[in-house]
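Quick heads-up: structures coming right below.
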Structure I
Amino acid sequence: MKILVINSGSSSIKYQLIQMPEKKVICTGMAERIGLKDSKITFKSESNELEEILDIPDHQVGLKKIASFLLDEDTGVIKNSNEINAVGHRVVHGGSTFSKTVEIDDKVKEKIKELFELAPLHNPPNYEGIEVAEMIFPDAKQIAVFDTAFHQSIPEVAYRYAIPNHFLEENQIRVYGFHGTSHKFVSEKANEYLNRTKSKLITIHLGNGCSITAVKDGKSIDHSLGFGPMNGLIMGTRSGDIDQSVIFYLVKSMGYSIDDVNRTLQKESGMFGLTGYSDLREIESEAAKGNKECQIALDMNAYRIKKFIGAYVTAMNGLDAIVFTAGIGENSDVIRRLVCADMDYFGIELDEEKNSIRSKEIREINKENSLVKILIVPTNEELEIAKQTFRLLS
């Protein structure tokens with residue numbers, strides 16, 4: 001079965017064509033910096049490796065370009081669109097409706113649309129990916145894999161907010177959690193590496209969107225993102241945790257509309273708001289040149305992560321390993337060093353030399369005598385989506 005996996009993020013689209021159940025990757029690639037200057041799209045197969053800089057104003061343009069790469073007469077990997085048996089879509093918010101992978105029909109699409117407001121940077125491009133895939137691959141089964149599903153195991157004491165009960169009972173306002181596909185994949189890989197079934201892990205997903213999860217014995221028991229994917233850690237353009245009073249002040253005293261506040265906190269805050277840059281590579285480069293705003297932003301980013309690590313060690317009453325993953329987590333030795341600094345009280349001791357080495361394999365970057373393992377586990381949300389898609393259709 002050939003499964004095309006489409007993973008639409010807030011500013012990127014990762015894709016893979018995977019032959020299942022062999023888990024053979026036929027091609028892979030990414031459209032990145034969507035809506036920004038110098039957008040880029042890549043395509044890699046056994047025989048070709050292509051890269052193109054072009055204007056990608058939105059996800060629809062990016063998806064159509066990906067399809068053209070797949071179907072290209074000279075360099076593509078399929079001759080007809082009907083060679084694709086299924087398209088597996090990452091969908092960020094499933095609300096209380098979706099706790100598992102489902103085949104997409106009109107009712108599913110309508111529910112995904114209803115959740116736009118809760119995940120405005122993600123569910124709209126996720127939905128757009130479904131719509132475009134239905135047009136380009138009309139014979140393929142369309143499958144939705146929800147980021148929120150892995151976090152269904154979070155206990156009531158952690159998923160409830162201290163607001164009147166009717167908001168939960170009637171409106172399902174609660175912690176849902178996100179990046180679940182990634183946290184599930186890397187926590188399973190970490191347990192395989194550690195040769196353990198029972199463990200206390202903290203998985204740290206750092207990309208343009210960021211989140212951190214307490215994973216006990218393979219299950220999510222607490223998570224930094226909540227009702228929508230905006231709180232918790234500092235992100236590329238999202239603020240993360242903020243005192244609610246700031247929102248009231250912006251509206252009542254500074255004349256902001258609710259839409260203004262939403263745009264500010266979703267698209268103009270985070271590392272971008274602090275530095276003017278949303279790409280961490282640029283921020284690290286500027287900090288190295290002495291840019292104080294960029295350096296304090298990096299310090300703030302790491303400090304927020306450290307606070308959550310402390311909280312989750314408490315929630316699990318222990319810790320076996322912390323796991324860094326996703327674009328920043330896997331590639332930024334600077335962030336990893338800042339996060340792990342002065343954490344020896346918890347038994348977290350970073351080996352600077354190991355931390356500086358680049359590799360695409362699972363690896364330890366802790367000192368030999370560190371009580372807690374520090375792991376880098378490359379995430380593969382696309383493979384996890386393909387596995388769940390295949391399982392549903394088999």
Structure II
Amino acid sequence: MKVIILGTAHPYRGGLATFNERLARQFVSEGHEVELWTFTLQYPSFLFPGKTQYTSEPAPTDLLIRRELNSCNPFNWCRVGRAIRKATPDLLICCYWMSFFAPSYGLISRMARKNGKTRCVALVHNMIPHEPNILDKLFAPYFVKSQDAFVALSESVLKDIEKIENKIINHKSSIINRPKVSSPHPIYDHYGERMAKAAACKALNLPGDKQYMLFFGLVRAYKGLDLLLDAFGMVKDQLPDLQLIIAGEFYEHEDKYRAQIASLGMTDRVIIRNEFIPDDDLRKYFGAADLIVQPYKTATQSGVTQVAFHFEKPMLVTNVGGLGEIVHDHQMGYACEQKPEAIAADLLDYYQNNRQKAYTTYLKKEKTKYAWSNMTEAYINILSQC
């Protein structure tokens with residue numbers, strides 16, 4: 001097939017770009033012709049809370065990446081739509097994660113489909129964002145109506161798509177349900193071998209005789225770092241060797257978390273690395289960690305869990321969205337309630353009962369389910385229904 005993936009890619013940074021580039025490589029490895037069409041402007045600077053949208057890493061040499069889409073310019077959307085229509089790909093994949101992109105993706109998809117050949121099958125990370133706003137009600141249906149089919153990364157996202165589609169059907173009886181499938185987020189498998197704990201601690205300038213739990217990724221309110229800190233405060237005296245590593249750029253005020261840490265008497269027990277962690281350093285942080293913690297208040301799925309799978313690290317997640325679908329409670333880690341008391345109880349169980357070895361053994365078997373070939377197979381299968 002000829003495939004165009006429309007979404008984030010180099011020179012933009014982050015998990016979405018990593019996902020799209022890895023998916024492109026999988027299609028290429030299976031003999032398909034693939035182009036990544038990414039942004040000339042992804043977000044206006046005033047909408048982006050971080051330090052930079054861009055990576056400092058070199059561009060991939062094995063992928064064809066074109067910077068084409070300006071997310072704010074409707075005239076550009078028309079030009080991109082015409083260009084894709086003329087290119088006649090068999091498959092256009094719009095990588096959707098927030099309603100800000102619904103107008104551009106929706107218009108481009110409508111124009112591309114007019115060639116009579118191209119099928120638009122959305123790749124939906126989040127149908128309803130973690131931090132919803134009025135644009136979701138206004139824009140998301142416009143995008144949904146433009147697609148021939150949908151691949152969601154979790155069952156919870158699939159249900160969100162169905163909710164929007166059902167509202168459209170109720171208003172317009174001529175709209176029918178399009179094919180939809182849930183295909184779990186594959187494992188990020190390009191970060192190299194797992195680093196031994198002693199070497200990882202040395203590389204990060206951390207004591208090698210401590211226990212570490214890792215909160216990894218962008219720090220945003222919905223990720224529940226405050227819940228984790230309260231839970232840690234409840235068990236810090238019972239687990240005197242346990243420390244928390246927070247590794248990721250803060251998208252909100254760091255000071256409020258530092259104040260919470262100080263009020264709990266844990267200043268010397270929490271290591272904060274407020275910066276975007278480059279790919280080359282991931283193996284250091286995951287190598288040092290005994291447990292990956294994701295105490296999210298809302299979620300669909302998370303790329304962090306798939307990195308943990310790759311490095312074979314047990315996880316503690318809250319049972320929200322699709323996280324509980326992935327992390328089997330008391331088998332490879334924990335899927336607990338969104339309460340500090342529940343998180344604290346699982347931390348005690350993990351460290352006091354030495355669960356790491358047993359959970360890691362189970363996790364090694366489970367990770368085989370999350371191959372990238374499963375994702376491309378989902379696309380091939382759903383295309384036959386369009």
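None of the figures in this text is laboratory data; all of them are computed from the coordinates on show. All of these numbers come straight from a predicted model, not from anything done at the bench. Cβ atoms are built from the backbone, for glycine too; each structure is taken alone.
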- Among the shown structures I, II, from which was the value 22.0 of mean count of other Cβ atoms within 10 Å over residues 283-290 calculated? II
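When you work out distance in nm of label points 7 Å out along Cα→Cβ at positions 43 and 323 for each of the structures I, II, which one comes out largest?
I
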- Message: Comparing volume of the Cα convex hull per residue in Å³, for residues 27-258 alone across I, II, which structure shows the greatest value?
- Response: II
- To which of I, II does the computed value 2.0 (distance in nm of label points 7 Å out along Cα→Cβ at positions 123 and 139) belong? II
- Query: Comparing mean count of other Cβ atoms within 10 Å over residues 35-42 across I, II, which is largest?
  - Reply: II
- Among I, II, structure where Cα Rg over 2.2 N^0.38 Å as derived comes to 1.01: II
